[in-house]
Structure 1
Amino acid sequence: MNKRWLLVVCLVLLAGLFGFSSLFSAGARVLKVGASPTPHAGILAVVKPLLAQEGIELEIIEFQDYVQPNLALAEGELDANFFQHIPYLEQFAKDHRLAITYIAKVHIEPMGVYSRKIGSLAELRDRAVVAIPNDPTNCGRALLLLEQAQLIELKKGVGLTATELDIAKNPKNLQVKPLEAAQLPRILDEVDLAVINTTYALPA
């Protein structure tokens, strides 16, 4: 991949950050992008010197949660942000009445089930404590993952909007506890397992 093509890819990535407002204010050559530390800020760090060669200063502003980056974008403190998937963005914008959207799709991190107490899901005891993210759509993603693992069954048709209240069948009587996504790696010793976004699993 030659330098010019790589630069185009990088610019498309930046232009397609989930939660795009306006890429540049009038005449500005500084691009302020909010991102979660891992892996998004790391990806932007690779882009930064390429943009510098074109006279564009990329300012990477790291956020530790999923709420502030969209609020900062809506208030004009950022030109773009890079941390979320489309269902989360759309639900967040709807719930907070924000006029933000995306203009292209980029990568998405998977979710995983983690535990320090068991080595496989077959070992999960009755009434085990299962922690999941409490934010919009990621809660649903976690529950769908648990359903795929045949640990629970959700009400028909709930999809990504599912919450713990939509669990229709729970044969092991699992205690499903929604918590802030950033807290999940820190409480692994206190629960039997947790469904964690890769954004927070990687640094942990």
Structure 2
Amino acid sequence: MSADPLLDIVHEDTDFVVVNKQSGMLSVPGRGPEKLDCVSNRVRTLYPGCPEQPAVHRLDMDTSGLMVVARTTAAHRHISIQFHRRQTEKRYVALLQGELDGEGGTLELPFRLDIDNRPMQIYDPIHGKVGITRWEKVGVENGLTRVLFEPLTGRTHQLRIHSAHARGLGIPIVGDPLYGHGTGPGQLKLHARDLAFFHPSTEAKLAFHSPVPF
């Protein structure tokens, strides 16, 4: 059990830890002293000697689920390369605010940061970078659609935009305060359920699973 009650450690070894992040917690520090509390800083407190920037990847503050944090610079580099080369496997589960037609497919949308309305991302076929996501409808529950997402790229807010935008699924994720009807932190129904990558020291393939909390 983690010495930090707010940090759910799923796996730990000398190279990295895998954390089951709570919705509402930052992955990395934000701007200002009120945004210093985050997964990266909590891991650095628990495991002295971590790199100054130990997070290999990030989850949005309101997204819950699996996140890998490096304990050494070499491990950070090794796993980061896997993310960059799309050698990792990631699957997310979301609840969408409505009933979705179709059973599955692949979404490709170019989008970029809205510099006048940060951190919003906007559709831009000229200057945007393409995000690619495979999706599969799991079922409809009380008027909400449960969807399995497999992002093939790692763009900011990718799954949230692919859900909400009219050129995507056209239905926002439940509780999304930016692209949907959420009214506060911790309401977003988006969970990083599965994460697989190769161990930076042994090269063994590792697969982690986090039960969906909704």
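Rule-based calculations on the coordinates, nothing more; no lab input. Computed from a predicted structure; not experimentally measured. Cβ atoms are built from the backbone, for glycine too; each structure is taken alone.
Among candidates 1, 2, the computation of mean count of other Cβ atoms within 10 Å over residues 53-60 that gave 20.5 used structure 2. One of 1, 2 was used to compute distance in nm of label points 7 Å out along Cα→Cβ at positions 37 and 61, and the answer was 1.9. Which one was it? Matching structure: 1. Which structure, out of 1, 2, was Kirkwood radius over Cα pairs in Å calculated from, if the result is 17.8? Of the options listed, only 2 reproduces it.
When Rg/Rh (Cα atoms, Kirkwood Rh), for residues 69-132 alone is calculated for each of the structures 1, 2, the largest result comes from 1.
Largest in relative contact order in percent (Cα under 8 Å, 6 or more apart) among the labelled structures 1, 2 is structure 1. For the read-out helix-only ellipticity at 222 nm (-39500 (n - 2.57) for each DSSP H run of 4 or more, over all residues; to 500), a value of -8000 was computed from one structure; give its label from 1, 2. Matching structure: 1.
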